[in-house]
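Several structures are given next for inspection.
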Structure 1
Amino acid sequence: MYDQHNGIYGALLQEYNVSRIRQLNRERDAKLDSLQTREDALAYVADVRAKIARSFAMPERSGIPQVEITGTVDTPECRIEKLIYESRPGFPVTAHLMIPKNLTAPAPACLFLCGHSANGKNGDAYQIGARTLAANGFVTLIIDPIAQGERYQFTKIQNNQTVHGNCTREHNMLGKQMWLCDEFFGSWRAHDALCGLDYLLSRPEVDTSKVAVTGNSGGGTMTTFVQALDPRFTMAAPSCYVTSWQRNFENELPADVEQMPPGLLADGCEMGDLILAYAPRPVLILGQKNDFFDPRGLKETYEKCRKVYKLLGAEENLQYFIGPVNHGYSIENRFAMYGFFSKHAQLPAVTVEADLSAVNAADLICTATGQTADIPGKKLVRDLIAEKVDALAASRKKLSLPELKTLFADVMKYPVSVPVPYCRNLRPCSANADNSSRFYFSRFGLETDPGIITPVLLKSADMQNGFYHFPTVDEITLYIPHLASDKELCNITASRMVAGVDIRGVGEALPLNCDFYGDNFFHAYGSDYHYNSCSIMFGQSLLHERLRDILGVVAYVKSRDIRTIRIAGRGQGAIAALFAAVICDDITSVKLYDAPESFESMATADVTLWPHAVMPRGILRYTDLPDIYDALRANGKLEIVNFADNLIHQVF
């Protein structure tokens, strides 16, 4: 149940993100408007291509991947070779290579990337599309993404009910775990696809001067990404992904973890820059009339990109098509893709699609059991994460408290101080009115960021009716809640006064918009996940922003001549409290309740329910929680009441 104030300031986080992406687009539009010549356009294309490559850091690929052909299937349209190739040592990718019948010369090629379908490459729309391309002259490779088709990652673990069988849940789980090792799940997906491209272009049947890529939804995402990362494609047709990030933000649309390229917004890029990375390459942008990926954004992206194509003398190379139905690779969108590819590959127009009934779906399975997880000696994503965790642990040294502060400030780019915020004196309130633990608290709103109000709930043992102005006392404890200060302050005691700080996204600052799942704060697509994803694209995280909130409260408390400032935190609030204590010398001590044991355990657990927002990017390169705890203990600043495990719902 929510009280009268829960979420009252939650909409501010939404508008904060909308405001900053609108400002980004105003600046980007001005830059696009300033392009006047072909040389201007080429310089712009080269610039965004470099920024995209930086966002998608990937391992070097060493030639053609190792491939096993596990069988062949003849269809009326083509011969299908069932493949398993390794995109990383011991890490299998299942795929179909579809070779047109009666080839007499090298033929055009197409890399076909699947959307978020449970059966991956065997999804009807994807099999129809790929086989039709093969029937009409394209050597086509279609692959299973991680956690789809034959590549599910959570089939053999306990507590997998939160993720197994739902590909996007698996993606988001793996994405946050590898984030702790400085890995981006979108780069893993793109790497799988480009390894497949390496193999496809090695085949003697392929004309490497005519290479297409297409996909829908999650496959449309990957199509958009890989064509922005590799010069070998000569045409592309992403379906049901391209809109604009501004539209996604405005529409409160959470996207999958691989769909949020880190730091790309901070570099001034919008989704259209992915289209422009190899302009004037022929690109057909496909959408749907009734899609959650807003077709208004698709049209806007097309219009902005078209100017660059025009300056490059190839305006006709950029096209768009919006189908008449819902999200999906509909027949209308597929025929638009066939026509576009056939034109640019100089092949006859496609008039009829492949007949799926000619082949039994069971005959298309590449592995013996239908899952790569059952192949002896092969690895899953979490095996590779565990290897990375071990390697990072072996290479790092233990840091002192001053060294940790330098790490947080200079490498992690956490704020170290903020100006004294303006304070709003809000109406006092009471909590737990229906039981004996009822207490009164005063309420204040500190403007810790442009457009952001951080609620501060002040509780005092001798307070009956509340303070209308922030008092001056000798000592105060700032309490960072797990979910909401008003529910948790009744269990927190301090020597004098305690102030619950509802950092952005929790308590009175809880967003009640986005994909709202009631009391399930930790839902894989809830507001906490979404707004952290927005922050990641801006090169930071919710943790960065929450630390600004805490430091703003510290600055305000200091301005009230309060000399001793302690901090406490519970659950996810324990991480923010801990990091604030490292950063801020004005905080004299920190006390943690239900704290996580380590980031390493989050990264290597079969399932962790700690949210992505408490997982700092690449933190395991430099340190881990036990070392941070030790550094604070050595300075007499830390008390830990108890720890929580990775299934935090069992504790809270």
Structure 2
Amino acid sequence: MPNRLATETSPYLLQHKDNPVDWYPWGDEALAAARLLDRPILLSIGYSACHWCHVMAHESFENESIAATMNSNFVNIKVDREELPDVDSIYMTAVQAMTGSGGWPLTVFITPDGQPFFGGTYFPPEDRQNMAGFPRILGAVADAYATKRDELLVNSQKVVEAIRAQSIPQKHDGEITESLIFGVFTHLVGNADPENGGTMGAPKFPQPMVYELLLRYWKRTGSKQVLDIVTLTLEKMARGGIYDQLGGGFARYSVDDKWLVPHFEKMLYDNAQLVSLYLHAYQATKKPLFRRIVEETLDYVAREMTHPAGGFYSASDADSEGVEGKFFVWTLGEIDAALPNPEDAGLAKALWGVTDEANFEDSNVMNLPVSLEEFVADSGRDSTEFLGDISRIRQTLYEERSKRVPPGIDDKVLTSWNALMLKAFAEAGAAFQNEKWISIARKNARLLLDKARDSEGRLLHTWKATSDSEGEARILGYLDDYSYLVDALLTLYQATFDYSYVDAARALADRMIDRFWDPDWQVFFDTSHEHSKLLVRPRDVLDNAIPSGGAIAAMGLLRLSVFSGEPDYAAKAEASMKSLVPQMEQSPAAVTTWLSAVDFLTANRQEVIVIGEREDLVVTDMLREALGRYSPNTVFGGAHKEPGEDEKSPLLMDRFLVNGKATAYVCENYACKLPVTSSAELAELLD
């Protein structure tokens, strides 16, 4: 018989609905049961694309004997960390404080009032080498809670105090200056891998926020060394197995130091941020590889990770048919069977490094041992014809791979992660004049603004398709949801010149300030005053796999202040940034998004305004000229008709067509240059 998780919408929780474990979802019912029964809580946190979460579920949670021990001694709560990031954040911090490390699956034992007293990550079903088996852990914890509870609670209180200390903001009265940016150089490049890109050692994780800041540093200083570090890393990642050479999109990380063998799950947030990073790198360098990665990754998301209503799915699993990576890897025989023409098969093996030796167990993770450009040049063939053959072969292999059992898809739609991808589609669509991508961004914005809300208009964290055409949205939105969406909507305005997106961003920002801003500390917290109260009110200021919600709130409010003309938004952004100055000075690699906001705040910011009919080819050329450049602190605006007296955008006030022609205005440091009516003149101004 299914347990209580059967009524949930999270795919991860639904994976556990038939476990013999008497699971509860997180909530008042579970906590009340623990108090009533006077039992400790076994809190298990994971996510659908987590390989070791699946392993522990199969080994322990599907085991009748282990489940019986859990049910008789504990109240068992299962949490999807992506649905409840506040719960995950607090108890991950607790386990890190107790053990010095963390990860998922996260296994935490807590009191009925939520105090953690023991925890870890994966536990095997029996004792192995230096690892205690889960049954032994369960027995020891149950015994200690029954016989040494007072001692456990004393130690638990020390952990709680450590968690609270991390959430308390720091007061800092100094100024935000550009010197903070120049101080990051040695921190960010000192551990760079000069051969393979990224940081030294393994595993290797993409760090898009770090490389975004390094691109900003290059823009300010012109440092060739910094640009070389960024381009080397992006080239190696794009050629490695961490990038899906057939289907597009990036895996979570590589287990080696060469970006070759990935942990095969694909996360929406990684791909959203990497699209933006590769777009910016293309704007800075004009390398065709970077543009290709943007195009292929967005095509992958549109094709495989998008619901018909416009929402983007959260993740795809590493496993299929119970085997990690099985969907993605190839043997020589599989290549030969898919490509009967020996010339095609030989080309595929040579290009993507498929060999007898194999590079992943007995199969091959596809990668590019040499760059595509080198491979084509060495072939001695006509490049256009040869690239056509490669494209045809790639499509054949992709179609053959599609016949395999695919990895599972976590089809919940998270507002924050969707906003990251919305921004990526909008910005790339504008830069490449791709109306399809802009349309995808518009559709996603409509879903989030119309469906991911409650009856009071509050933003909700997750939406899931149901038989009801409206779908089901639930869980009060977090700071990430509000701040990411504010920032994304402003980018969508720049792609469309539709000021309703600025209005929507402003309404969300006002709600964000009302619910998450602490006027005493002058900072944003991750949860609103309406969220259920946990041990502490979480405030995670560090960049992790996704940017700090507070940092994106600061960036979004700085941008919104320019678009709306409201200085209070910028004032709150700057106040929140001051509390991070000590971290910016001491540990800049952990707060790179905050430093990007510092870059925006302290830059000699340009404003570029284009006015003219959408169909006007001069307008198209002007937008291509302006948006094709890497200019992270330039504010773009415009209108597809001449602004009237009722114009709401302060950027468009007193902007007129010159002699009825499409017109561009460029201003910098509160001084404007004469308007121009051609893309060539605009290029001169921007140069």
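Each reported figure results from applying straightforward, stated rules to the coordinates on display, with no laboratory input. Note that the structure is predicted; figures quoted are calculated from it, not measured. Cβ atoms are built from the backbone, for glycine too; each structure is taken alone.
Details
- Structure from which 3.3 was derived, distance in nm of label points 7 Å out along Cα→Cβ at positions 142 and 294, options 1, 2: 1
- Which of 1, 2 yields -10500 [helix-only ellipticity at 222 nm (-39500 (n - 2.57) for each DSSP H run of 4 or more, over all residues; to 500), calculated]: 1
- In this comparison of 1, 2, the computed figure -1.07 for log10 I(q)/I(0) by the Debye sum over Cα atoms at q = 0.11 Å⁻¹ is attributed to 1.
- Distance in nm of label points 7 Å out along Cα→Cβ at positions 118 and 422 derived as 4.5 - corresponding label from 1, 2: 2
- Ranking 1, 2 by distance in nm of label points 7 Å out along Cα→Cβ at positions 350 and 526, the structure that comes out highest: 2
- Structure (1, 2) behind the derived value 11 of relative contact order in percent (Cα under 8 Å, 6 or more apart): 2
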